[in-house]
1. Out of P, Q, which one gives 18 for relative contact order in percent (Cα under 8 Å, 6 or more apart) as computed from the coordinates?
2. P, Q: which one has helix-only ellipticity at 222 nm (-39500 (n - 2.57) for each DSSP H run of 4 or more, over all residues; to 500), as calculated, at -7000?
3. Supply the structure label, taken from P, Q, corresponding to distance in nm of label points 7 Å out along Cα→Cβ at positions 42 and 74 with the calculated value 2.2.
4. Match the computed value 1.00 of FRET efficiency 1/(1 + (r/R0)^6) of positions 18 and 98 (r between Cβ atoms, R0 = 35 Å, to 0.05) to one of the structures P, Q, and report its label.
5. Going by mean count of other Cβ atoms within 10 Å over residues 90-97, which of structures P, Q comes out largest?
6. Have a look at P, Q and say which one yields 1.12 for Cα Rg over 2.2 N^0.38 Å, as calculated.
Structure P
Amino acid sequence: MTDTPTPVPDGRRMHIGDLAEATGLSQRTIRHYDEVGLLPATTRSEGGFRIYTESDLQRMLVIRSMKPLGFTLEEMGELLDTVDLLATDPNDPETRARLAGFIAQANAKRDKLALNLSRANSFIRDLQGK
């Protein structure tokens, strides 16, 4: 699994397998995010298959980035709503303040992960020294 998304040509419509390949996430995970409302398919084919766009891919990459930081599904939804609002009104002070709160949360969560990683590395070194 890679952290770099597979490039998707502009305007290309993707099925769930394409989105899974582009993000490195499983189809099951993508379906789950659809079911909880974080990433509903832009449209469906006549046969009922989910169809995704480049903007859906970008949204999924935001979700994927939040997951290791321990954001809840509710928090993910709130951040995505905030990002959507900024796209329509980038200068709204209330929305900017909400974004600043998410940035502070992400920084705190990252710092906690870094501390835990440092402790894990120290633990492994201690074990290797025995």
Structure Q
Amino acid sequence: MQTEFIISTRGPGLYEFTRDVCNWLNSVEAHGLLTLFVRHTSCSLVIQENADPEVQTDMNAFFQRLVPPSNHPSMSYLRHTYEGPDDMPAHIKAALLPVSLTVPVANGRPVLGTWQGIYVFEHRSQPHTRKVAAHFA
């Protein structure tokens, strides 16, 4: 069984789509594995805490500090800059973080921890429409 999730982003940060995944799996009363794959090179997929929004804020702040924009003096070695100062750093962040996730499913529900959620981690500054391919088997 396959589908595609569309996640609209408004700039850097984590965008939870756990509810969308649960709603899709709801019709499946089965056990198996869910594979998610984001079809872009400048964002990532993560499983992260969904109880305290400060976790998402801090995660974003950490990666912004770890890989600053290409116009920051520490990033002067970058050559791929024609798509804006956030583009190459977004590719680096996507290389550091997962672009696919595998989640066990039991009785049609993802087997996540109490405080875990599934997120697209947007690394670009402008709004984007992100596509996440899902496969359940």
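Every number here is computed from the coordinates shown, using simple stated rules; none is lab data. Since this is a predicted model, take the numbers as computed values, not measurements. Cβ atoms are built from the backbone, for glycine too; each structure is taken alone.
1. Among P, Q, the structure yielding 18 for relative contact order in percent (Cα under 8 Å, 6 or more apart) is P.
2. Q
3. This figure was derived from Q.
4. Q
5. Once mean count of other Cβ atoms within 10 Å over residues 90-97 is tallied for P, Q, the winner is Q.
6. Q
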